[in-house]
Structure I
């Protein structure tokens with residue numbers, strides 16, 4: 001299933017009642033089974049765009065739609081948030097089952113599907129642990145397993161690893177890439193980290209400072225599967241430098257405006 005964003009804009013009203021243009025005239029397409037990263041300076045509307053795709057917000061102008069047939073019993077989108085967003089009173093297994101409960105999936109099938117994605121995300125043996133008994137990386141794996149369990153056509157991820165330490169973040173990037181390699185779900189991945197975007201994505205969509213619009217789309221020519229050794233390869237370095245050259249002045253202007 002493809003994501004099509006056609007001239008989408010979003011205007012908010014701030015606390016004083018003044019209009020704030022978060023996005024303006026965004027045009028982009030994310031292809032089926034593509035891993036697309038969205039990147040830009042602070043305040044550029046990355047998360048707003050993700051919420052529009054998820055249907056959590058309505059565009060002020062333009063249109064967003066999902067193109068393709070949705071198989072019976074599957075949801076169109078699921079979101080993995082920056083915060084772990086787990087229910088503290090539920091075990092890992094019960095957290096993963098939550099979306100399936102909302103869909104009315106029978107208990108036995110819920111448990112089976114939850115166990116499958118718990119194993120897929122490397123959480124086997126931790127099903128009965130509560131969030132406070134899990135490390136940050138493991139809590140985020142629970143969030144990913146919960147999103148995958150409803151088998152969405154499109155997985156939306158809003159800076160899911162930004163709260164993790166550097167070592168855990170690298171391991172979780174590798175884990176997500178392995179999961180994506182097995183499931184081939186369409187992924188739209190919001191990040192502010194250029195190296196992360198280049199390492200993980202097929203294509204990086206670069207947004208301008210607010211109001212955000214598409215500055216460029218950079219195709220990443222690194223082969224798959226991605227490996228950590230690629231971080232020093234000329235193709236990786238050149239892609240990072242190109243993207244930074246696109247957003248450097250944008251980020252500086254956002255900082256001067258007090259957005260960052």
Structure II
């Protein structure tokens with residue numbers, strides 16, 4: 001039998017129904033919930049031949065407790081889904097060849113915090129990024145917490161996990177992609193002084209450690225965010241948002 005996972009939360013399940021309805025096997029709705037959001041979700045499921053099962057809140061809690069540890073805020077909706085396939089190095093080049101515009105990519109170097117990855121996916125989706133690429137090792141994947149924080153972006157944003165990030169960067173550069181890495185180095189330029197308009201990959205480092213040495217050396221240009229207060233750095237998700245939206249601003253000129 002194919003492996004399955006439980007998704008929870010209104011945004012996550014609405015997104016999977018809209019983007020990948022074939023993955024949804026069962027839909028469970030809290031018996032006590034009767035509101036417009038739930039009605040819309042049930043109608044969306046019905047459009048794809050799914051009939052929601054009504055369960056008491058404690059039954060939904062029990063379902064999630066069997067699979068995950070700790071209390072989870074399911075918002076009255078849980079779905080059993082086929083596992084989302086992980087896209088790999090081999091599929092990345094094929095995906096990029098389908099784009100009809102200069103690629104706009106976010107690469108994450110060994111980001112291990114699920115809250116941060118979820119927030120990065122969400123801001124990448126908002127900024128119009130074509131794909132988020134991360135490492136297979138020492139990095140978090142698409143966990144339920146990631147999906148919950150991403151508020152649906154995990155189901156709509158192409159997500160790749162690669163074996164060797166430096167090799168991936170070299171491959172992107174060979175196709176004309178300009179690679180910028182965020183790092184506090186002497187040779188780094190302010191993000192506001194770098195041209196981010198063409199084929200672009202922005203590389204952000206892990207929490208605390210930043211970019212690894214070989215990743216920094218592989219970048220075409222290192223960038224930094226001007227910090228005018230007492231703190232020296234920002235959370236990776238916050239920094240990603242600033243960088244991506246500066247790139248978006250320039251690309252819309």
Structure III
């Protein structure tokens with residue numbers, strides 16, 4: 001079985017992001033980049049399938065500039081068998097441009113299963129997985145919290161506001177992964193050492209010109225100071241009044 005896991009490098013959730021001088025990009029100065037957390041669930045699920053299905057091969061792929069190779073080292077340290085870096089000057093803002101670049105590689109690799117995170121934490125568009133499936137003509141199940149494979153098909157559970165939805169689809173298929181599907185493992189020291197020494201294969205991404213661009217970035221407005229309404233039980237009536245009349249949350 002061949003599994004393709006699409007991963008993305010994103011700024012650390014604790015990074016302090018600053019707008020660059022051009023006011024259309026973010027400054028990289030002092031920013032730590034990590035593997036997108038939702039893609040970690042996808043990679044962990046691939047590793048669990050590999051442990052259960054002998055002969056499974058996992059290929060991790062990422063798209064972006066030179067710095068993005070680090071997430072491939074993370075994937076290799078966790079247990080991915082193969083990695084591939086699609087080099088581009090920058091990660092496209094247009095999800096369709098990314099999906100087209102990934103689809104070209106996927107069509108050549110012909111995986112039995114394609115796994116991605118449900119979204120990336122930097123833009124949160126939730127577009128690439130469904131677009132990739134559409135371009136490849138494959139079934140797609142999104143926001144999956146449980147995945148079971150059988151001969152030639154899969155069953156997936158997805159949490160909804162009104163309960164749990166269960167879907168079945170033939171393989172090959174595209175699945176986007178949600179928190180709760182698995183608990184990502186930590187790379188071993190041995191895996192980290194091997195990944196540090198490995199050469200990362202790469203090829204031009206051939207990203208098409210996207211139709212989305214940022215015209216300007218501005219910081220959010222400063223938050224106004226709080227209002228003190230008193231102390232103790234005597235302040236409760238006034239607090240309730242303000243929540244109802246001013247904040248309009250009750």
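The numbers here are math on the coordinates, done by the rules we state, and not lab data. The structure displayed is predicted, hence computed values, not measured ones. Cβ atoms are built from the backbone, for glycine too; each structure is taken alone.
Quick notes
- Largest in Rg/Rh (Cα atoms, Kirkwood Rh), for residues 29-140 alone among the labelled structures I, II, III is structure II.
- Given 1.02 for Cα Rg over 2.2 N^0.38 Å, calculated: source structure among I, II, III: I
- For 48, 22, 19 (Cα extents along the principal axes in Å, for residues 53-108 alone, calculated) the corresponding structure among I, II, III: II
- Source structure (of I, II, III) for distance in nm of label points 7 Å out along Cα→Cβ at positions 157 and 237, computed value 5.1: III
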